[in-house]
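Alright, structures below, take your time with them.
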Structure P
Amino acid sequence: MLFPLVLVLLFIALPLSAQTAPGLLDLEGPALVSRAAVLMDAETGTVLYAKNPDEKIPPASLTKLMTIHIALKEAAAAGLSLDKSITPPRESWAINQPYRSSLMFLAAGQTVSLRELLLGLAIPSGNDAAVAVALQFAPSVAGFTELMNREARRLGLIATRFVEPSGISEDNMTTAMEFARFCRIYLQQHPETLAELHSVPEFAYPKISNVAEAYHDRPGTIIQTNHNTLLKSFAGVDGLKTGYIDEAGYNIALTAERQDTRFIAVILGAPAAWRGDRIRDEDGQKLLSWAFENFRTIRPILGHIDSVRLWKGKAKFAELRAGEAPEFTAPAGRGAKLWLSTEISDPLIAPLPVHYKAGDLILSDEQGELRRIPLLTVKGYEQGNFFKRGWDSLRLFFRKLFHKK
């Protein structure tokens, strides 16, 4: 049974899927200098570009995104306010961090809120903030690191592992593909962090509220700017994080949104040399520009799905539902007007289990097919009685004999 319908397109948030439209990846992407990169549609999870996606590279300070993720999860689970003030433990003081650490400048005698620590992770990339956060949610840095690794395993990140929460160690490891997948989950679970953490342009610390009263007239405030310079130079960028260590080179996890389409780009291993950070940023601009020029996210709303004829069953018709979320990634310029048709397995014969694939919904525009969505049975369907099965068998025989549909 085929029935064309015009679909109304509303660009609203719907559940995530990870489908790829036919021929979508035929377009050649830009040449990048960095060792590895992955670009995906943040809504659908569709991977649009990949260069050495499975090469293992230390994430450097991209590690702090997992640290923030764990902190937000643990705080929410404990009902802990991000505005709660704590005294940074001695292990987290700036003077106790490894040589060449990025810092938010935690020190003795200060008080600091969890929110400030998260800002200290996101903007100046403070290794001291990473230690303070870890010790807030675990009895030791090693204990917090185990939470990070447990979460990575839970999320299916097989190659990703951590030995500490700041990213300074070369023994932290990830791949561009796995970290892009993680960033998608991170944005899905913590969308507020884009405005509250990752796109904030600068960070001032310590303030008067952070130091003892004796230092209120000279708190020693240091203002640091967000290391993600693409926040200012590329329209739509609002996150996420940069990173650098000698063993990895320059890394960046980027996200940008234009006209209701959001992309995630993870770039690892820009040269650990002069202008390496510029090369990394140029690769990011190339990748995002290419993405916005060539792809868009489409969020169709599916109309009512008709029940279909069921043979030899107690019921005469089977109810069907879409087996996947309908949104998909399409080439730019396509999908402005969509039609829906169905392909149903014919004949559909009982018994059928619940979630049986009975056919497909097909989304097409004037140029052809764009997306297929499996149609699944809403429930299981039992066989009819002897007379029902016999009568339907006879009808199907003559139906086949005379080639009737």
Structure Q
Amino acid sequence: MSKKGYYGRWGGKFIPEVLHQTFEELEKAYQAARNDESFWQEYLELMSTYSCRPTPLTHAENLSKHFGGAQIYIKREDLNHTGAHKANNVMGQGLLVKRMGKTRVIAETGAGQHGVATATMAAKFGFECTIYMGEEDVMRQRPNVFWMEKMGATVVPVQDGSKTLKDAINEAFRDWVSNMDTTHYVFGTACGPSPFPEMVSWFQSIIGGEAAEQIVTQHGSLPKRIYACVGGGSNAMGIFGRFLKEDQTDLVGVEAGGYGLETGKHAARLCGVDASPGVAQGYKTMFLQNDDGQMRHTHSVSAGLDYVGVSPILSDLNDQGLVRFEAATDDEVMEALDLTMKKEGIIPALESAHAFVQAFKEAPTMDTKDAIIINMSGRGDKDIFTIANAFDDPSWKEFIIERGKTYSSS
């Protein structure tokens, strides 16, 4: 049996001495909530009245016919409040912050959805809020930055390193060390020091619980396979957890293949050959790092999947063979996104589209009586600049140029 806070050989809590008391307080509050049935009921009530849960499970009939194999179902986390699964974790942690009596929250964000969700939660509960975001991601996700700021959050562009998610996490930890008496760090994914991986997965488990009931009601049986994109791993853990003991359901995590695994410009930690065990940002997992333990630059068309590490829980599930990991390249992601929009009128986030890629590869090889679920972790409107650029859309370019002229002359 693994030590507390470990999942097999992964996880742990590698933190500076100054943060030990803060983590003890968090662990105590979290365990008290886990053991308090009224807390989970309060959480479910909040999510049902404020965050549009349960989210639908949509039968993608046109895609199913197009591929001629398994029946494709899409778990619609894009319809959750703030447009992604991120609100599940954030609102749960918000309830914990209230219990702990703290008045300020900080967070890191890559794709921006966690930042928007945290700013939303802070506005609802009346917390002061600061969001750390890599400068590169600020540029890629400007619409999300706009909404964070309008909800009262302070967005801090991080200029260190690769100017992406890992650097935002480092800055958030620095803030927390300086302000731990009043501040809670709303960690956005199932990574980091214990108890964050377990706690985030617990709040996200609402996805899998709903999906299991919905697929049985709509299809008559549990799914043959479930697909989820994997950055840090929170949406994957959210839907996988309920099905880990279901032998008839295969679980497939899809990482960012970027320009291709052979190029080194990707963010594949569990299905590639470039990652190795390491300790960083408070926990042990598989990291993309060089021989000296320095974190490498990563690449993905999606702002939320270019993280150098991955959930220690997923690293353990990979060791056990309970989850299979694949990678989707940028080009494959754009093709899957295009097909999904045209066949179903649904716009996945670029992160989510990675899961669609692998599902589309495998669905045609399966029986028409089988069901598969794709966890659509977020909606793609946040990615409009990146998507339009990737499609090289001339009318969009013209719009941006003309809009720029309008702003510069006003």
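Just so it is clear, none of the values below were taken in a lab; they were calculated from the coordinates. Just so we're clear, the structure is a prediction, and the values are computed from it rather than from any experiment. Cβ atoms are built from the backbone, for glycine too; each structure is taken alone.
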Given a value of 24, 43, 23, 8, 1 for P(r) over Cα pairs in 20 Å bins from 0, in percent, calculated from one of P, Q, which structure does it belong to? P
With distance in nm of label points 7 Å out along Cα→Cβ at positions 275 and 323 derived from the coordinates and found to be 5.2, which of P, Q does the value describe? P
If FRET efficiency 1/(1 + (r/R0)^6) of positions 171 and 339 (r between Cβ atoms, R0 = 41 Å, to 0.05) comes out at 0.15 when worked out from the coordinates, which of P, Q was used? P
Tell me which structure, out of P, Q, gives -8000 once helix-only ellipticity at 222 nm (-39500 (n - 2.57) for each DSSP H run of 4 or more, over all residues; to 500) is calculated. P
Given 2.7 as the derived value for distance in nm of label points 7 Å out along Cα→Cβ at positions 147 and 243, which of the supplied structures P, Q does it correspond to? Q
